[in-house]
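Q: Down below are the structures I want you to see.
Bear in mind that the values in this text are calculations on the coordinates, not laboratory data. Owing to the predicted nature of the structure, the values given are computational and were not obtained by experimental measurement.
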Structure P
Amino acid sequence: MEKPRTNTQTNALDNDVLDLLLEAHTPSTLSLQTTDRMRTNVMQKIREQKAFEEKQLIIVREGKDGWIDALPGAQIKILRGEISVPNSLLSYLVRLESGFTLAGHEHPFDEEILMLEGDLSLGGLTLSAGDFHFAAMGTKHGDVSTLNGCLAYMRGILPI
């Protein structure tokens, strides 16, 4: 059996160890079902990689990178969308420091909020971790504030 060679920089094992393993290996014939399953798994990995490359799948890692100071006491982290496009639909995280306030505003588009941590008041309505809020296009809510600070996932346009 001919011994396949690869770039030694990517081998986890030294070539002499690979040689010994290849010599000890007895070739076997795989069933059609097994080869089809292997082919399907490899093709799935290729499709997943292609989807990432074509930005059909997006991963934003947790961490300190990517946060933008939006207003005093307010930071955002864009998860999806283009912040440079006016009135662009965005998916983003918002982090508000304790005591933050923002004047109430009208929603020119639908807005969704999923509270992750802390508290958030929208006029007379107070949200806490796990709460979901939807504001339909054209609705207005009172002043936005937080007593203890918050972290929330939002989908809509930026109210600033």
Structure Q
Amino acid sequence: MRLTQWTDYSLRVLMYCAATENRPTPPTISEIAQAHGISRSHLTKIAMTLAANGWLETTRGRGGGLRLLKPANQIVLGTVVRQTETDFNLVECFDAKVNTCRLDGLCLLKRTLKDAMAQYLAVLDGVTLADLVAPVAHLPLGEQVIALPPRA
């Protein structure tokens, strides 16, 4: 399975916020866009969706930015992926409306792929944002791109 760009960027925003949660000022959409080389307007839409799903708090104006609404250890990757991905139909036969496969019901591919998808999501259900990033205590004022420490 390949994650959509929307989910990829959603995870990047959440991870960036988790990594910078100890900073005195929250990261901004512009900062995150610059750090990842992503369109600011695209990230704005993503941030609004993440806020609507209860993961981010957005504050406008001077001193504003993005903060996690829940602790990073309570944001589960499987939940984020399920809510940001639009299509879990790995092959045509997963969707009865468009299925034209003549082997449907005879082959084991469908069941095998469903089992694989379930295991994939089960792994993501065991991972939180806190598992993915180490918080950066402080970035110098004016510093816009964070350097995440290597994982041990």
Structure R
Amino acid sequence: MFRKIVSGGQTGADRAALDFALVNGIGHGGWCPKGRRAEDGPLDEMYLLDETPRKDYRQRTEWNVRDSDATLIVYNHELSGGSAYTAEMAQKHRKPFLAVEEGGRGMERDVREWLEEHKVKVLNVAGPRSSTEPDIYAMTRGLLEAVYRSR
């Protein structure tokens, strides 16, 4: 099972992954844009993320993919925007990724098997921000909790 979660700190899926790591005593980190930019203001210092040299969200996305063993993208409805870009970066860097349209029962088993298959120790978690998918935080957090409990 993974020993560290990496994420960009944006509201929604990113923040759910970081909060999950903090609550469960799992290491966390990753890259966030210069100024610790997020849609709800500067990212709290309790999240141990490094700032990229630029304010560009794409730079942090690519660096988080690059610096992880694999990427889990949690989404609802459609893989688009930054989530689609994350998948592109995983392909560019030849890193395994799994895009999960949340909502189905038994999804945790598929994710756990994928993590084991790829021997993931550092997991990048990505997905939409809260303003575009209001339920994505709860869905991502719930999925990670279910995967972690089922180990």
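Q: To test your reading of the models, identify which of P, Q, R gives 2, 11, 22, 26, 23, 12, 4, 1, 0 for P(r) over Cα pairs in 5 Å bins from 0, in percent when calculated. Mind dumping the intermediate values first?
A: Details: P: 2, 7, 11, 14, 12, 9, 6, 5, 5, 6, 6, 7, 5, 3, 2, 0; Q: 2, 8, 17, 19, 17, 12, 8, 7, 5, 3, 2, 1, 0; R: 2, 11, 22, 26, 23, 12, 4, 1, 0.
Checking each candidate, the match is R.
Q: Tell me which structure, out of P, Q, R, gives 29, 24, 20 once Cα extents along the principal axes in Å, for residues 36-91 alone is calculated. Don't skip to the end; give the middle numbers.
A: On the way: P: 57, 25, 12; Q: 47, 27, 20; R: 29, 24, 20.
It traces back to R.
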